[in-house]
Structure P
Amino acid sequence: MGYRTISLIATNTATDGPALRAALGMAAREDANLEIYCVGIDPAHYDALSAGAVAVTVEAAIAEARARAAKVADWVNANIPAGTTRVSVQEVVSPQLGLDYTVSRVARYSDLVVAPQPYGAGRDATQVTLVEAALFATGAPVLVVPDGETDWSRPFGRVVLAWNESDVSFAAIRAAMPILKAAERVDIIMVDPPSHSPERSDPGGGISLMLARHGVRTEVSILARTLPRISEIILRFARDHGADAIVMGAYGHSRFREAILGGATREMLEAADVPLFMAH
């Protein structure tokens, strides 16, 4: 089973280029339908305005949001190669506070959502909201694309699979099965697995056997927690072994906890320099 419908939520012409190229490349490679939603966001808040002022403000704000959506759509269309088929470009207007709902409405039937890296230069809270809305509101996996060039015409050759025996990690593996089956090699890594694990006598053995039955070529690596952050260990392993992508579960802890205290998901979203495939 592959990805038959791929979606991209585009909002920022300055930062969404790598994600657009990824979505186009993935759709061509998978022979999938690509749906691109160009979102113009109305950031206005109306609760403190008088009734008369609200009508004027709403009309002006919606017009501005439509203009933003049209600008993004023009940029997207200009960057779609001639002759590309099965690509739909739609303009969407959304209030800032309703962005979660907008993403859930337009992308809920997608098999895969492609998103730009939400942290870094030129990004703001909008990009974070888009990734989280896709993960929590659509049920679809999300491919987060960092800046830089990637050859999207071929499958990922070597994939790192971060496995911690959790439900979200298992959900990511199931969602990533087309990517894992197409890879030349998958490195299953476990960082300091707990001694009370049901698989303590054979860490990673169960998931490795499951993947082998799907034809996935795997190797399990047990890593000591030699760095303060789990994300640093995962990223160092990926760099040292020339990984093309990382697959992992997202937000095993609450989003609030990760926003305040930090966590592996947020840290990976901030620092990953290869495509990051996540599911919740």
Structure Q
Amino acid sequence: MEMPDLNIGEGVELVVYWIDDHFGFFLDIFSDFVDILISGLRDGLMFLPPLAFTVITALLVYFLTKRMAGLAVGTAAGFLLIDSMNLWDLAMETLALVLSSAFIVLAVGIPLGILVAKSEIAYQITKPILDFMQTMPSFVYLIPAVIFFGLGNVPGLVATVVFAMPPAIRLTNLGIRQVPVELVEVADSFGTTPMQKLLKVELPVAVPTIMAGVNQCIMLSLSMVVIAAMIGARGLGYQVLVGIQRVDIGQGFEAGLAIVIIAIVLDRLTQNLTPKK
């Protein structure tokens, strides 16, 4: 007895085109919002000359990390190196894309992680979806993103958001669930409301774990910049892609080095902003 052919791909394709046909208006609104977010952040980052931006950023890093001079100096040196390679504008475009992606991921992922931590039903529903999102090859996300949003930064951001969302949800859920039972019982004994208990007990205790999710979100967003360039996202990822297409080792290496510098700065900054347990 032959097994019936199941063409799952056709079914998924029909769903994607049905969404595009029936919700195109809302997708256009979302696309406009994301485009304004990315371009506004990019213009803000490029408002100052590179040297002034570097000095201000290094000072902010110095004070935000409780006077870690080494990290501030390393940040300044890294940004000056990027400028010396004539990659400043592309680096700011990449940084704008990464920060925009991280903002959307955290704005959605942290509240969803809290919901999942509070509801076992939501946890059981969300868990296989997150498994699917994390294990599906990232290139697959590019196809529906192009259908819904065309080419450019917007589909690149959408694909990045889908790829970077699971750690934010999982680690927020984990942080809330790991709050000691004794603290929760003490809060209950004082008659706190669920919102008071969340804001004054659970979230403060869970901050280190949630910040680990923030760190992972940013790192995964940066890892997507080259892949997103395949569907028109601009920035350093596009420069790497052009280097691959032309077999230009120097161009690809310089753009890759700039991505590494940004990744190291953001990684060290988020790690040092995390309160120690």
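Laid out as a table, the results:
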read-out: For 4.0 (distance in nm of label points 7 Å out along Cα→Cβ at positions 217 and 249, calculated) the corresponding structure among P, Q; value: Q
read-out: Structure (P, Q) behind the derived value -26500 of helix-only ellipticity at 222 nm (-39500 (n - 2.57) for each DSSP H run of 4 or more, over all residues; to 500); value: Q
read-out: Answer label among P, Q for the case where semi-axes √(5λ) of the Cα gyration tensor in Å, calculated from the coordinates, equals 33, 31, 16; value: Q
read-out: Source structure (of P, Q) for distance in nm of label points 7 Å out along Cα→Cβ at positions 121 and 265, computed value 4.7; value: Q
read-out: Which of P, Q leads on mean count of other Cβ atoms within 10 Å over residues 145-152, largest value; value: Q
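Rule-based calculations on the coordinates, nothing more; no lab input. Nothing here was measured: the structure is a model prediction, and the numbers come from that model. Cβ atoms are built from the backbone, for glycine too; each structure is taken alone.
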